[in-house]
Structure I
Amino acid sequence: MTQVDQFESVFRAASKPVFHPAAVALERILVVTDLPPSEAQAFGARVEGFLRHAASVESATFDTLAGVEARSTGALLQVVEDAAPSLVCAYRNLYSDGWKWPHSLGEALDLLTQTTEAPVLVLPNPKEGSVAEHALHNVNQVMAVTDHLAGDDRLVNWAVAMTQEGGTLTLSHVEDEHVFERYIDVIGKISSIDTDEARERIRAQLLKEPGDYIDSVRTELGKANAPLTVKSEIRMGNQLSDYRSLVKDHEVDMLVLNTRDDEQLAMHGLAYPIAVEIRDIPLLML
């Protein structure tokens, strides 16, 4: 390695993404159901009672859509577009009996999460009856999940906005160990590279970067006197199973994750399998 290469590596290592806090404006929240009016209003009131615990939701107005107001996915999308809400709340398998088979979000949620401008809070289907004991009471435990946390300010700002005063925000980052081992296997076939050293250094750097970013989140939120605790969960492993375990261990009240990918129509990366498998708590899909 030349001295120029060494200097460039040191320079890049010193360059770290820093968190930039920004307020999230929640003015109008739309709760969408396929229930008859009386049941829809009861469900909407439960969702409102749950979300009012978040400081950012205190001044928001809530509207609830009953099933008779939009009987098809197309009609629903039009209603949501016309309402222009800050946040849409809807349960999985809306307008469908697919909740009987826990293998999808359903057509309506697939389209809502990918086509609406507003984030979508995906709730457990009330007909399914699979709500975690601690869920839908408050937002005392919020977790943001991603496989590329460093620099993801929007994800963190939304997670902060949804965490109640005095609550805990856990920022989690799981590196895919299978992908890591694949690249180490390739490196092992290049004689000029010390494989053991590469394994150690690459692993350390992969886990260091999200750790540095989380440190900057703590620093910036501390400067703003944000009334919450920030915890970190950084590891290398099986992403889906590790996120399932983290949600269970922390008794998470809301999971926050990215769903849109500018390079494709389908849902972003790991978001869909997480959304399909973690069914008993609300998921905020950005």
Structure II
Amino acid sequence: MPKIIQSIKAMQQQVKTWRKNDHLVGLVPTMGCLHEGHLSLIREAYKHADKVVVSIFVNPTQFGPNEDFAQYPRTFEEDIEKCLKEGVHAIFNPTIEDMYPVPQTTWVDEEELSKGLCGASRPGHFRGVTSVVTKLFNACLPDVAVFGQKDAQQALIIKKMILDLNFSIDMIIAPTVREYDELAMSSRNLLLTAEHRLNAPQIYQFLKQIPKSNVRSTRTLQQNFAEKMSAIGGQVDYFSVVSKDSLLPIEEIEEENTLIAVAVRMGPVRLIDNIFI
């Protein structure tokens, strides 16, 4: 059974105990409602660490005022069982009060990579992400941290944050895990209606056809994608073609160094996905 630790001090003490035995510690940060995508991150962590910690914390500061914080699925008991099967050593499950002493006036804010994509459509989102990840790093003191490629912008921002703030942490970015019909796995998939769940895989179907297509104009692809999503009941938040390193916009798709990232609302649920060219 994994240890369930809520106190930041207790988590830090546990890691210090492991370190006395020369154990490397891996962290998989999550907001819970664990699925196969999360479990793949846990397995990846075991390739690089002796002890694995899964944090489960639905972080309020990365949700906007009209977003789904209250509705975000919470399945803690099921999460414990999944962690047990994967051999996780500890689950860090702090309270909001522990993570955000009132009043909090200090934040971590990346200023360049966070401007576009989700940063443009969700103001303040990445300040919440970088701040909570910093807190999780300080609480769990990992040697290795594993994140998923599905959140491509988030992964790049955290990688830059680790570099800029001199964290002594190796960051691993693991591949996106997909459902049987190629919909990117997400805890929010549980909130889709039956009709939207049936149609949602067409997001990735469109993306994976782009490398095979002769269309290279970003504007044309944006129009085609918007029409496709509208036809299946989706509303495009963004369709962006950017440099995979700088996230700066690209007008014509290049054969390499290109990231195509999208966000689509299916009813109240916001889905993201991406593909590298």
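With FRET efficiency 1/(1 + (r/R0)^6) of positions 17 and 249 (r between Cβ atoms, R0 = 41 Å, to 0.05) computed per structure, which member of I, II shows the largest figure?
Numbers: I: 0.90; II: 0.25.
Checked I, II; max of FRET efficiency 1/(1 + (r/R0)^6) of positions 17 and 249 (r between Cβ atoms, R0 = 41 Å, to 0.05) sits with I.
If you rank structures I, II by FRET efficiency 1/(1 + (r/R0)^6) of positions 161 and 217 (r between Cβ atoms, R0 = 41 Å, to 0.05), which sits at the top with the largest value? Write down the numbers at each step before the final one.
Working: I: 1.00; II: 0.75.
Evaluating FRET efficiency 1/(1 + (r/R0)^6) of positions 161 and 217 (r between Cβ atoms, R0 = 41 Å, to 0.05) on every structure, the highest lands on I.
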Identify the structure, out of I, II, from whose coordinates relative contact order in percent (Cα under 8 Å, 6 or more apart) was calculated to give 18.
II
As an exercise: mean count of other Cβ atoms within 10 Å over residues 97-104, calculated from one structure in I, II, equals 13.2. Which structure is it?
I
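Match the computed value -13000 of helix-only ellipticity at 222 nm (-39500 (n - 2.57) for each DSSP H run of 4 or more, over all residues; to 500) to one of the structures I, II, and report its label. Please list the in-between numbers first.
Numbers: I: -13000; II: -10500.
Matching structure: I.
For which of I, II does percent of Cα pairs over 33 Å apart, calculated from the coordinates, equal 28?
Working: I: 28; II: 22.
Source structure: I.
Laboratory data are not the source of any read-out in this text; all were calculated from the coordinates shown. Given the structure is predicted, the values throughout are model-derived calculations rather than measurements. Cβ atoms are built from the backbone, for glycine too; each structure is taken alone.
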